[in-house]
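**Student:** Pasting the structures here.
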Structure P
Amino acid sequence: MPIDSTERAPLGRTGLVVTRLGFGGASIGGLFSAVTDEDAIRTVRHAWDLGVRSFDTAPLYGYGASERRMGAALRDRPRDAFVLSTKVGRLVREAATIPPGTDIDRQMIDGREDAFYVRDRPVRLVFDYSADGVRRSLEESLERLGLDRIEIAFIHDPDDHWPTAIGEAWPALERLRSEGVVRAVGAGMNQSAMLARFARETDMDVLLVANRYTLLDQGALDELLPVCVERDIAVLVGGVMNSGVLADPRPGSRFDYAPAPPEILERARRLGDVCARHGVPLRAAAMQFPLAHPAVVSLVAGVRTPAHLDEYPAMLAHPISPDLWAELRAEGLLAADAPVPD
């Protein structure tokens, strides 16, 4: 059955409602290449015109640029009409003010430090998952956004900071939720194992998993998604194209933010070949697949242009025969127990 990208879905037990297609703010922050303020704002407003009513950003995305641009685009929209999330765990700081030895996010890619986002000034990101850091982060995010509140706060990529994230960041967010400062709290990561641990050991409302529940990588299927169903934790899925390789599986395409290795390219090509035999764009299958799982509420689409965004409603609505999913299973490209769209 075709998926309506504007369909509203309850976000677990939070009382919030999100659209099946959400907008992710990484690309408009200048991921890999520069984006102007005007182009970024135009893209966010185009998402609104398409019916998108859930938006996600973070201090990491362009060293605050994504938050500034997201806020500028949404500031004149009815505030109760959309759900906005941002993240904690990294603080944007002027490079010259950071003491030596500070735990800085170095963002290594292609052998180059600090290469994910284009910078327009000498700033760096300082890891801070402390309780005070959480409050400072949200205060600074609201200032950049120019808005009075966010609905969801995520602990962002605490891969190497579990003790502080579980011991300080989580209790701080829990208090902010109880105080009514935020409506829902959770964690967002590019791995599923630690998210599953959060799901088991805390009372989080929502988790954002990027790149780990896709047509190419179903790593979240066995552990994370079942515990989320059991505990009624809503799941948002980002990175459905695995950084681009599922959009265009060719040499030079990215997988997990780096050039895709040959074995990943070959698997993506095989997925594309099966889709082609059924007359289905690979992108359509990649977008529709995650939404079939009962834990998954919404896709978070990270795009930098209106034209790129337009692909999502079209691909989500593209008809797909059950025979496609059956062949993917027969070819060993899809887990036998992975739910698929009707």
Structure Q
Amino acid sequence: MPATPPATAAAADRADRLAGQTALVTGGAGFVGSHLAEALLDLDADVRVLDDFSSGRRENVPAGADVVEGDVRDAETVRSAVRGCDVVFHQAGLVSVPASVEDPLASQAANVTGTLHVLEAARDADARVVVASSVAIYGNPDETPVSEGDPKDPQSPYGVDKLAIDAYTRRYHDLYGLETVALRYFNVYGPRQRAGDYSGVVSTFLEQAGSGQPLTVHGDGTQTRDFVHVSDVVDANLAAATTDAAGRAYNIGTGDSVEIRELADLIRTVSGTDAGVVHTDARPGDVERSEADAARARRELGWEATVSLADGLRDLAENAVRAR
């Protein structure tokens, strides 16, 4: 992984405030959740992980974390896991646009119902909640970069789910005084991410490049994405857990975007492969343009992305070579 961001007074304050707290990470065996659990343990927090291991991996859970095996769709399981916590990082859910198009009810249950269970349990425990929202709520924006107040027009059931989650998270603060923060992730990438759809295009391209296969680009490849490294996303979660600006939503992205066909070329370069690129049909529910305006996060959370896409990709490619 790229070097951790340099220590700052804000980072030191976050560390002091989280040390000794009891934190629950839902989806803590998954991609973002496992990195977050590690970071919390490094800050001397008491960490619990709630995961049903349907997609998360047991080996991702860091040593020292207490594991609660269960599903966020079960209210009693969630209530038991949240009991006694100071802060909950809600990362669990179904993260797939194509899967949500295929089965909207399953997507809604995993994402919206699961989040409501977390918010209700947090009300009982008086725990702060940091929720993983998504760039998917914006749909196809008229202009980029997009700011938090721009129109919301999700193009898939997954995006509709995340819009509901985002709104519920903020309304629980307004209606019940619960300390909540919604983080609108743009396209997160980094170690432990599985190859697949949506943000997983980086992992997919790296896997294809490493095996000498052509890189598969959906559509013409001119669609743009704002790729943010998982270490920066973890830092955003820690900032949200300690900010005084609760009840708000924040874009978590770099403020830079790249075309998918350009991403493919970057990965071919850092991988040292002469594999070609093939184009397939565009996927239903995909958006054309995406780039974050993260000024609110810089201003109110004291957060900004520190890992460049080139550095992040180079590190992943080098790790992939060492693993072979």
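Read-outs throughout are calculated quantities, based only on the coordinates presented, and are distinct from any laboratory measurement. Not measured: the values here are computed from a predicted model. Cβ atoms are built from the backbone, for glycine too; each structure is taken alone.
**Student:** One of P, Q was used to compute distance in nm of label points 7 Å out along Cα→Cβ at positions 50 and 106, and the result was 3.7. Which label is that?
**Tutor:** Matching structure: P.
**Student:** Tell me which of P, Q gives -11500 when you compute helix-only ellipticity at 222 nm (-39500 (n - 2.57) for each DSSP H run of 4 or more, over all residues; to 500).
**Tutor:** Derived from Q, not from the others.
**Student:** As an exercise: FRET efficiency 1/(1 + (r/R0)^6) of positions 26 and 130 (r between Cβ atoms, R0 = 25 Å, to 0.05), calculated from one structure in P, Q, equals 0.55. Which structure is it?
**Tutor:** Label of the source structure: P.
**Student:** Another one. For which of P, Q does distance in nm of label points 7 Å out along Cα→Cβ at positions 74 and 202, calculated from the coordinates, equal 2.0?
**Tutor:** It must be structure P, since only it matches.
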